[in-house]
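Input: structures, listed below.
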Structure P
Amino acid sequence: MKSQFVFNNKERLGILFLVALIIGLLLFYFLYTPDRKSIIDINSPEVLAIHAQIDSLQTIALEKKKPKIYPFNPNFITEYKAYTLGMSTEEHDRLLRFRENDKWVNSVKDFKAVTGVSDSLLATFSDNFKFPEWVTNPKTNGYAPGSFPKKKEVVLSYAQKTDLNTATAEQLQVVSGIGPSISERIIKYRDRTLQGFSSDAQLASVWGMDSAVIARTLNRFAVKTPKIIEKMNVNTASTSDIATIKGISFDLAKEIWEYRRLREGISSLDELAKIDGITSAKLNLIKLYLSVD
């Protein structure tokens with residue numbers, strides 16, 4: 001074995017050279033940093049033009065994804081419509097309370113004063129406001145706003161009234177203020193959403209029905225064959241249970257639940273009127289589905 005580790009001068013020089021070469025290659029590997037130049041010049045006119053085109057296509061795609069806002073009368077904004085516009089529940093409730101007094105919003109300025117929405121939010125949808133002809137053109141047909149001749153309202157006895165659960169679209173259109181679209185909306189809400197009216201109060205949940213039109217409708221129609229509703233006990237119902245009520249949002253249901261929980265129960269549903277956001281129309285609706293027993 002000793003003979004295996006004995007080298008002559010030439011072999012020792014070769015080994016020394018090999019070690020030097022390895023050390024040199026290692027130093028070169030760790031210390032040398034090549035100047036890596038980009039194959040593509042990102043600041044070239046061609047690349048910048050492509051980036052601009054991509055940005056343009058992305059902007060168009062984002063615009064297409066945004067929900068399109070069609071012209072609408074701000075006096076008849078539903079809870080869902082207010083949500084899509086970005087309005088808060090409080091702002092929408094202020095509008096409902098204003099309309100319950102049979103008052104009308106006739107300008108963008110009126111809408112801001114009633115609801116209290118911010119200027120920045122109002123600017124995003126106020127261009128789509130569509131007011132009646134007598135507002136935009138007060139001299140139409142020679143009548144000034146508020147001076148139109150009033151039609152004589154027909155008030156029928158309960159026996160003479162038509163059942164709202166069997167009324168047709170044509171029968172509903174006899175009422176002033178109900179056209180083809182609203183009459184179809186009433187029937188769709190009655191048949192598909194509720195599977196039958198349980199009370200006259202549910203008519204207020206139909207989009208586009210203001211208090212005046214509802215009053216005229218109930219002069220001719222009434223719920224004579226009400227759908228039976230199994231009421232929930234407000235003192236034991238959960239937030240999810242209350243949110244199943246048509247026209248009651250989950251947030252409002254949570255406020256009702258918290259109100260009852262903080263007071264360790266309520267003795268009358270009229271107490272719920274103290275909750276911000278519960279109008280008299282909503283309270284009447286709640287009374288159809290909830291009880292204190």
Structure Q
Amino acid sequence: MLDFSTFDHKKIKCAGIGEVLFDVFTSGPKIGGAPANFAFHCMQNGLDAMAISAVGHDKLGFLARDILASNFLPALLLDSDKETGAVNVSLDADGIPSYTFLEDTAYDNIPWNETLLNVAKKLDVACFGSLAQRGTTSRSTIMSILDNMKKNSIRVFDVNLRREYYSKEIIEESLKRTEIFKCNEDELPILCNLLGIKTRTCEAFNDYLQSRNIFCFIFTEGALQSTVFLNSEISVKKTPKVEVIDSVGAGDSFTATLVSRLLLGESLKIAHERAVKIAAYVCTQKGAMPVLPEELIF
């Protein structure tokens with residue numbers, strides 16, 4: 001079972017590990033990357049959060065450092081000879097994004113070093129996904145961070161499937177290092193097929209996760225609803241109707257808010273309500289890291 005009561009609310013250290021990249025819209029680049037988005041929204045919800053990635057010696061790399069600093073998000077961005085990660089984003093008529101990823105970028109090549117080891121030993125919470133694991137160097141580094149975290153820490157696997165940048169091996173090895181798992185309605189059937197789960201429902205998938213001692217499953221269904229399984233509890237919330245500008249980063253804000261609020265001692269019901277409201281707000285803003293209004297945080 002998953003117990004959040006052991007955490008000191010004033011000293012929770014968390015990190016988003018993996019891609020720091022730029023979502024490049026026709027209007028210009030917006031900083032993003034699911035783990036960095038997670039860290040940013042954890043910070044807005046009151047945790048001591050940081051982003052861990054790598055950037056290049058290029059314009060976008062310097063811009064990443066400047067933007068994260070201006071948003072007061074601590075970031076350990078290791079230097080890389082590769083170019084900074086970027087994604088060309090196009091939006092359909094409903095504001096739903098599609099992505100074209102640059103390959104073999106800085107975040108694919110995050111090097112393992114003594115600094116990361118020391119950071120890992122202090123972490124209470126870490127969020128990671130599958131995208132940055134497409135590079136073998138970053139995959140090894142991410143696994144090393146997860147394996148060296150504090151005892152009884154919580155590792156959040158937001159699977160974030162993109163194109164062909166995942167495999168059964170990546171999913172299996174990641175699940176071995178997971179306490180909280182998150183996916184959406186498009187990813188669920190793919191995961192069921194990879195893992196040999198015949199019944200393609202969130203309930204069946206939750207049973208599978210619990211058989212692997214993973215007792216929190218976050219399942220989002222876009223504009224319809226979201227479901228959270230926590231130990232023996234189930235919470236279902238409808239998605240609010242809002243005027244969507246773009247949905248980039250909404251899922252990351254949802255996960256970050258839910259996890260942060262559970263760690264801070266809120267009930268599943270209250271934490272889920274907050275997550276739904278904040279994700280809806282992010283959909284009404286451009287980019288993945290909007291500053292939240294105070295009424296959504298307190």
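Annotations
- Cα Rg over 2.2 N^0.38 Å, for residues 72-167 alone - structure with the largest value, from P, Q: P
- Comparison of P, Q by relative contact order in percent (Cα under 8 Å, 6 or more apart) - largest value held by: Q
- Computed -13000 for helix-only ellipticity at 222 nm (-39500 (n - 2.57) for each DSSP H run of 4 or more, over all residues; to 500) - originating structure among P, Q: P
- With P(r) over Cα pairs in 5 Å bins from 0, in percent derived as 1, 6, 13, 18, 20, 19, 14, 7, 2, 0, matching label from P, Q: Q
- FRET efficiency 1/(1 + (r/R0)^6) of positions 56 and 96 (r between Cβ atoms, R0 = 41 Å, to 0.05) from the coordinates reads 0.45; which among P, Q: P
- Source structure (of P, Q) for FRET efficiency 1/(1 + (r/R0)^6) of positions 176 and 232 (r between Cβ atoms, R0 = 25 Å, to 0.05), computed value 0.60: Q
Bear in mind that the values in this text are calculations on the coordinates, not laboratory data. For clarity, every value in this text was computed on a predicted model and none was experimentally measured. Cβ atoms are built from the backbone, for glycine too; each structure is taken alone.
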